[in-house]
Structure 1
Amino acid sequence: MLAAWYERPGPAAEVLEVGETADPDPGPGEVRVRLTVSGINPGDTKKRGDWVGYGMPYPRVIPHSDGAGTVDAVGDGVDDARIGARVWVYRAQSYRPFGTAAQFTVVPADHAVALPDDVDDEVGACLGIPGITAHRAVFADGPVAGMTVLVHGVLGGVSSLAAQLAAWRGATVIGTVRRSSELSQVDDAVAHGVALDEADPASAIRRLARDGVHRIIEVSFSDNADLDAAVAAPGAVIAAYATRDPRPDFDFWPMLFANLTIRLLGSDDFPLAATQQAAADLTAAAQERALRIPIDAPLRLDRIAEAHELVDAGARRRVVLSIPH
């Protein structure tokens, strides 16, 4: 099969290769997916760059955890009826060496989720890491109907899906952006926008949520901890999936007196039941047209280095690869 891989960490243009390698075979409980689209996430490019200094977990890595395509083979214990089904794939390169930047990938059967006929492969390839993380951030502590949910960085990949999922399930959503010039990009049908560069963003949030916000979806805990404490309702949950400073400094007592919960989210290790519920809800929301995902025109697999550089540069629109056959 045609695939892209790297055998050492480093800059995309220096370490990514494209060539032929052996087709994978599904083992017991697995399916093989003939891919049409491979989705790229910041976590994929960070792994390639070895941003935490863990080194190479495998001698060769085919990157990307998310994708979409068609099941073309199954392993022992998997119903043959799955062959030919359109699916979206998640965690293809989670604790595994070979992801979706290839013509085929092999994943556990429940990591290939039926994709409705009226949902494009490009959308399916963008649901995995950001969608499951967003779902866990919003719903890990129960339903949000009737609550007010604050979503920081609402234009980002995870946060935009979190805002849409919360609104889909009946929450009032407040979404922050860094600069006032970005407020026009916030979808009024999903969230009330607040800019963090205004004089008093806490007061702006409080005007929209007089009793405080019940859930906070946090993309930069180290930067926003004091703001979060100032706007949280008693007993609120701060669900953080990222931080700028890996050792956040925050004022303990205001959070304690408000009985706040800080939930940290690592997408590769969510409970199985939570992940399966996220997959089901994401599929339903996509089919109901409750999710709008801005996606750039797919790049060919042989342009994977360029695609990684776009993600590393902070592309607002999702970057995906088209897989040739």
Structure 2
Amino acid sequence: MAEADLERWMAAQVPGFKGPLRLERLSGGQSNPTWKVSATSGDYVLRQKPLGDVLPSAHAVDREYRVMRALAGSDVPVPSVHALCEDPAVMGSMFFVMDFLEGRVLFDPRLPGMAPAERGAIFDAMNRAHAAISLIDPAAVGLADHGRPGGYVARQVSRWTKQYRASQTREIAAMEGLIDWLPKHLPEGAEEVRLVHGDYRLDNLILHPSEPRLLAVVDWELSTLGCPYADFAYNVMIWRIAPGLFRGLGGVDLAGTGIPSEDDYIDAWCRRTGRHRPAHFDFYIILALFRIAAILQGIAKRAEDGTAADPRAAEMGRNAGPLAGIAWEMVRKGA
């Protein structure tokens, strides 16, 4: 990696940049390698498309850049973005640069070691930010063409089925069952079309270093135009997943913790957005579990191919089957 090439590019493209610079790999960033850029002018974050062959339409750092730029000044907190580089000669693949925010990224939704009031405030901030996303008028912020209007849920079923097939390393019976069941049980009626984040969860938020306050929503690579209920259900699915499986709250006694119940969390979002909870909301949770299982299968495939961004990729990839199993159990119980 030629830091000199990056320094020349940033000097030309990032207002106020002053070198020299130093690169440091940040933890997280399972999908896209993420770097801290320390320079005389301040600190930045660089999000890069992985090197090598990747699945079509995946790792869309250009979409991340565009949506965060569009949301600047809105009710959705995002980092300030500076520039996008589509020339692979600089870093080996496409990337963009944004401000570095000094804050916390929390991975365990049980929020160990915190007081109940702090836990409650963090969950409330997470809920409020997603409500703000789902109220954004895409046309008003220049994102009317950020995706196809309508048919989002059907396309999600098709897309993640294809992504799963493209990265499949073994047969998972629950995934096969879901691939058959989902397209036969799509919600009826016209979908509301709004901006969707696509991967909204606690560890894609940056919190203030010491206060239960949300500084920014990040990791927008899966953002598009789509159904707000489906996007929100992806956030809600943590109440169905056991902590030892994948950052969940399933089976945890929440009494006295400050963490809301699943129903209370959904009700808060509905109040903030003026929406009603649909009778088929569990369908969206099943779809969300299917999606995360497909995403983890992609991580497993990259681990097998030696192109994963994180050394824990193989371990994470093994959770695809159990997560699909939770969704399939919901189907079997009559969702």
Item to check | Ranking 1, 2 by mean count of other Cβ atoms within 10 Å over residues 209-216, the structure that comes out highest | outcome: 1
Checklist entry - Given a computed value of 0.40 for FRET efficiency 1/(1 + (r/R0)^6) of positions 137 and 241 (r between Cβ atoms, R0 = 30 Å, to 0.05), which structure among 1, 2 does it belong to? => result 2
Checklist entry - Here helix-only ellipticity at 222 nm (-39500 (n - 2.57) for each DSSP H run of 4 or more, over all residues; to 500) was calculated and came to -13000; which of the structures 1, 2 was it taken from? => result 2
Checklist entry - One of 1, 2 was used to calculate mean projected area of the Cα convex hull in nm², for residues 105-152 alone, giving 5.0; which? => result 2
Checklist entry - Given that Cα Rg over 2.2 N^0.38 Å, for residues 185-224 alone, derived from a single structure, equals 1.62, which label among 1, 2 identifies that structure? => result 2
Item to check | Entry that produces 27.4 once mean count of other Cβ atoms within 10 Å over residues 33-40 is calculated, selected from 1, 2 | outcome: 1
Checklist outcome for this item: When mean count of other Cβ atoms within 10 Å over residues 201-208 is calculated for structures 1, 2, the one with the largest value is 2
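Rule-based calculations on the coordinates, nothing more; no lab input. All values derive from a computational prediction rather than experimental measurement. Cβ atoms are built from the backbone, for glycine too; each structure is taken alone.
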